[in-house]
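Right after this note come the structures.
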Structure I
Amino acid sequence: MASVTLENVWKKYRKVEAVRGISLGIADKEFIAFLGPSGCGKSSTMRMIAGLEEITSGSIRFDGELVNKVRPRDRNVALAFETYALYPTLDVYENLAFPLRAAKRSDVDVDKRVREIAGILEITDLLERKPTNLSSGQQQLVGLGRALSREPRVFLLDEPISHLDTRQRVRMRAYIKRLHIELGYTMIYVTHNQEEAMALADRVAVMNEGLLSQVGTPEEIFHNPADTFVAGFVGEPPMNFLECEYRQEGGRHLLVHKRITMEMPPHGEALAQRGAVPQRVTLGIRPFFVDIGLEKSARHTIPAEVFVVEPLGDMTIASVNLLETRLQIVTELGFRAQPKQTVWLALDPTHTVLFDAETGRALTGQE
């Protein structure tokens, strides 16, 4: 196992800047996920760590040792991809044994390691089968096992379960999480699926357009997003945004969205007192923290019009139009309303996030 350090790493493909000067420290035995949309630079970053892509500039270190010029075969990293890349003519045992035999390990060591990995992955009964006789989930387990068999310093997973169906993905997530807990490898997981990243990783590195938008624990990423990109990308349903104007009236600090005036949330009051709130503010609130009522009340004061109500079994999502801004709200399971029906909303002020509308950065009061 090894710590991994990226220092001002750039990757350019001619005029395209895929990765733009990112710096990040990954601790020994840590599980970190690179999360972001297609083309954000996460796979290029992983390939540079593996040595499959040459670094344009910057440095990558394993346990403090510079590996920029070290060949991929000599970095002792293991990779698992979306495609299984199993040898179809070899049974599961020999697929798991192949990296060990290539490293000239003794037959006794090979057999011990293969059976150890098969036991951890619960695929001992599959050792004599060929890949064509396995389900997609079983093939993915074998692919993971083959990558693990050589005891790598760093384990890299690039979208390894994105092609599986929902039930298989949930099962594979549990296997991967258990592998990390039991084996303690340094794991780097690349995905565009925020559910996978949040469920698996100790920390999540959210990337956008070749830059690191935010690095933090899943809880930090979800509850305290650094900018509107992170806030909108992480979370399902995604965060709602209201473009507001900051005003002061009679000593009160207010946020005005078109014709609707709202009190400044508590965490914004201190910022306003210090003059740290810009004139244009984006208010963000997750769908779980918006309450909806069929009638106006002392609490439900913001009028909106129902667009559609979606019963999803474990939750119901109401989409409403608030002065031409579409909001999604997670409601109680039995909630029913008709399209174009007027409903009334209440925003939980303790769960709102304020962003600078010009820069998109969260207003935290920190320079």
Structure II
Amino acid sequence: MSQQTVIGPVLSAHGSARLPSVEVESYNLAIKDGNGFVGDRASKGALRDFIEEWRKPLRQIGRDPFAGKDKEAVSKKQLDELLAAGEREAAGVVQGAIEDFAHELAAVTQRFLKLKGWKEAERLVIGGGLTGSRVGELAIGRASVLLKADKIKIDVTTVRNDPDEAGLIGAGHLAPAWMFHGHDAILAVDIGGTNMRAGVVELNLKRDADLSKAKVWKFELWRHGDEKLNREDAVQGLIEMLERLIKRADKEGLRLAPFIGIGCPGSIEPDGTIARGAQNLPGNWESSRFNLPQLLGEAIPKIGDFDTMILMHNDAVVQGLSELPRMQDVECWAVFTIGTGLGNALFRNRSAERD
């Protein structure tokens, strides 16, 4: 493991298994079988592959409902519109893909539930960009029905917050709430395989100390996947996003805590380097010589009058944490995030007795 020095005060280890309110029992599990990574069969790309399969017979007779568009060019909004009010055959293509994807999602879920620890999961929360569409909601709902039909006892639900915001809101749970007293908001970063988000999260601790009233005040979305970037370009772009947000918050009189919470793909080492799982990001983020928290700390050494504290964890973990206030009626729960891949994490709520 790299022994680089992290700039700024040490809050706790990056990628820690022990967080203020939960134990992270596992995350970023990469399960393989004879066909490759199991999670890939329930990713955003898998749904598009199913749509492509159902297009083929119509394309062969000159009746492609997507007018020859590449599968990546069809948006979630277009799929929703076709499902709701499109031509019968176009809607049929989407419905067929939903059914196929739901079966795969149910099968992948069952595969995870056979793992040690996951057998105890009482609830599965599904997030990621797919949940922000009717097509995604129907696929998840159908998968839930299939699991119940197989007598699998797990409650399946979706992330409550907007997919663009959940990974930012969850960053507030990376540190104990008392750290933020006297402040209105924090900076948060959500890094994905195609998009990068940076935002200001209002904590609203006076309304509820469990962060259940936290909300995104402002955020910027950068579709870095549309550009040919190297790693340095990506980091510099993120720094500039954060600097703009700091200026906006200062102008509006919003008191930012000296904290940046980051959700990033991959297995996060305690020193802030990434061991594996960041292959979809621009450049090599898995190098032992690359440390994103350190670089951000060097670029933004202070927020207000205080030294900047930075904590990074896996993006599925952080998105899952946004649901923590709603998970108090169960002890063990899990999250899937459907995106470029299938992110995953397993949590166990920390009780007063265990602390």
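Values quoted throughout were computed directly from the atomic coordinates according to the rules given, and no laboratory measurement underlies them. Only a predicted model underlies this, so the values are computations on that prediction, with no experimental measurement involved. Cβ atoms are built from the backbone, for glycine too; each structure is taken alone.
So distance in nm of label points 7 Å out along Cα→Cβ at positions 58 and 162, computed for just one structure, reads 3.1; which one of I, II is that? Structure II accounts for this read-out.
For mean count of other Cβ atoms within 10 Å over residues 42-49, the calculated result is 23.8, so let me know which of I, II that is. The value was obtained from structure I. For helix-only ellipticity at 222 nm (-39500 (n - 2.57) for each DSSP H run of 4 or more, over all residues; to 500), the calculated result is -10000, so let me know which of I, II that is. Considering all the candidates, the number was obtained from II. If distance in nm of label points 7 Å out along Cα→Cβ at positions 82 and 202 computes to 3.9, which of I, II did it come from? Computed on structure II. Looking across I, II, the calculation of P(r) over Cα pairs in 10 Å bins from 0, in percent, for residues 74-257 alone that yields 8, 30, 28, 15, 9, 4, 3, 1, 0 traces back to I. When relative contact order in percent (Cα under 8 Å, 6 or more apart) is calculated for each of structures I, II, structure II comes out greatest.
Sorting I, II by volume of the Cα convex hull per residue in Å³ from high to low puts I first, with the largest value.
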